[in-house]
1. Rank structures 1, 2 by distance in nm of label points 7 Å out along Cα→Cβ at positions 57 and 113 and report only the one at the top, that is, the highest.
2. Cα Rg over 2.2 N^0.38 Å computed as 0.96: which structure among 1, 2?
3. Thinking of 1, 2, which structure, once Cα extents along the principal axes in Å, for residues 33-160 alone is computed, gives back 58, 36, 23?
4. To test your reading of the models, identify which of 1, 2 gives -12500 for helix-only ellipticity at 222 nm (-39500 (n - 2.57) for each DSSP H run of 4 or more, over all residues; to 500) when calculated.
Structure 1
């Protein structure tokens with residue numbers, strides 16, 4: 001089923017994200033994680049994609065397994081280190097496996113990139129070109145967005161302009177990068193509305209269950225860490241059990257506030273840990289059901 005249809009039919013959706021293994025011998029473990037997550041009945045499960053297609057086969061295989069388990073899959077596709085022929089091959093693979101939904105991404109610059117290397121051999125250095133190809137192929141297409149602006153953006157206005165290009169190319173919905181202060185999202189949504197961006201925006205939530213995650217999250221997403229979350233991490237960093245519980249509680253509070261303020265979708269970055277997704281869903285399943293009139 002296409003995700004755009006789910007977004008039309010439900011007031012609030014809940015989705016999960018996993019990443020495929022870099023090494024083939026870990027595939028079975030991630031496959032079991034994916035199957036376990038389908039038992040939670042999310043509206044869809046998103047599967048990330050390695051730079052240059054390094055996990056292309058695993059992404060499409062996991063997407064097919066998820067679809068065969070009765071859950072909608074959203075496969076990621078990036079332009080980094082991929083020529084046009086490789087991108088078309090990946091698209092054909094997704095089609096052949098019955099995948100209807102793709103998250104179109106330019107992709108981050110590889111940390112091992114050499115000076116003068118052509119990172120985008122397809123010529124697609126922005127996701128809008130990939131969006132157009134995918135729409136022509138009949139896919140439901142998602143896009144990514146940054147509530148606090150992409151780290152490479154000149155400023156917030158420029159970030160919104162580039163996002164509008166992607167939406168105008170045919171994006172059906174957007175999923176945000178992780179954020180830890182809901183006011184950042186609300187401000188971002190206001191800017192989107194002012195710019196004429198009206199597609200559904202799904203809120204990306206990353207549960208911080210280990211204090212050491214904070215520095216990495218800032219590096220990955222340019223996210224602002226509220227004083228409340230910093231205090232939690234500082235207070236419970238030496239107690240893994242307490243930090244785990246506090247991190248679940250913080251993510252739960254975020255989600256309840258978002259739903260209360262009319263956010264259409266919650267997207268949980270699971271880090272391939274089903275127990276985290278289970279704990280959060282247990283806290284909010286009745287809230288989501290009531291919002292959807294179930």
Structure 2
């Protein structure tokens with residue numbers, strides 16, 4: 001799904017030569033840096049760097065990868081991704097195949113005033129509390145937020161900041177592809193999204209990576225209007241790729257009123273009230 005050679009090519013193409021001290025004139029036709037320029041700046045031979053970009057050189061040293069990351073101006077997330085891609089042939093990362101523990105379901109029940117859900121690296125919602133089901137308008141098990149975003153909601157649905165959300169989701173899936181290169185379900189999801197969405201194909205080709213982290217999330221709910229929420233991600237120990245996500249509203253904000261109204265409107269809605277799987281439900285492998 002993802003490879004070191006492709007990542008190096010895309011990162012090289014986005015570097016402004018002037019930022020690394022290379023004069024640029026009107027005769028230059030290359031976008032970004034040339035391969036020989038990257039090799040020279042990082043202190044490796046041109047032949048070796050060319051073989052890296054062609055996928056013919058394996059197991060580059062940590063020193064070479066750090067030098068390349070510096071020349072290409074990679075941030076912390078991209079550096080980690082680069083190192084994982086370089087190690088793919090030497091490792092096999094397992095995907096969590098555990099259960100949604102009863103203790104986690106109790107935690108979801110305790111988060112009464114905010115949507116909360118448990119999500120894996122493929123962006124499958126494995127469980128959610130009642131407000132999460134009301135926010136998304138469906139039970140959580142079976143929802144994949146990437147599929148929901150690109151194939152079901154498109155530009156005019158639930159996501160108020162749809163374009164930025166699409167960049168975040170593709171960046172996350174790229175990062176997940178580097179962490180779990182042997183996950184067939186992830187490969188299948190990427191293929192499905194590429195077949196069904198031209199925007200996904202365009203963003204995927206850029207090979208950008210983004211860590212899923214805390215930040216603003218805005219939703220345009222059909223019943224209660226705009227909800228500007230804060231997403232906080234909590235990694236779960238001993239369950240690789242699984243996180244607890246909580247979408248909270250600032251105290252006294254319109255979003256807090258909106259969530260309270262949503263909870264009241266959905267009080268008698270049986271089909272979305274239980275957004276959790278059975279206690280013994282397995283996390284999708």
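None of the figures in this text is laboratory data; all of them are computed from the coordinates on show. It should be emphasised that the depicted structure is a prediction, and the values quoted were computed from it without experimental measurement. Cβ atoms are built from the backbone, for glycine too; each structure is taken alone.
1. When distance in nm of label points 7 Å out along Cα→Cβ at positions 57 and 113 is computed for each of 1, 2, structure 2 gives the biggest number.
2. Corresponding structure: 1.
3. Structure of origin is 2.
4. 2
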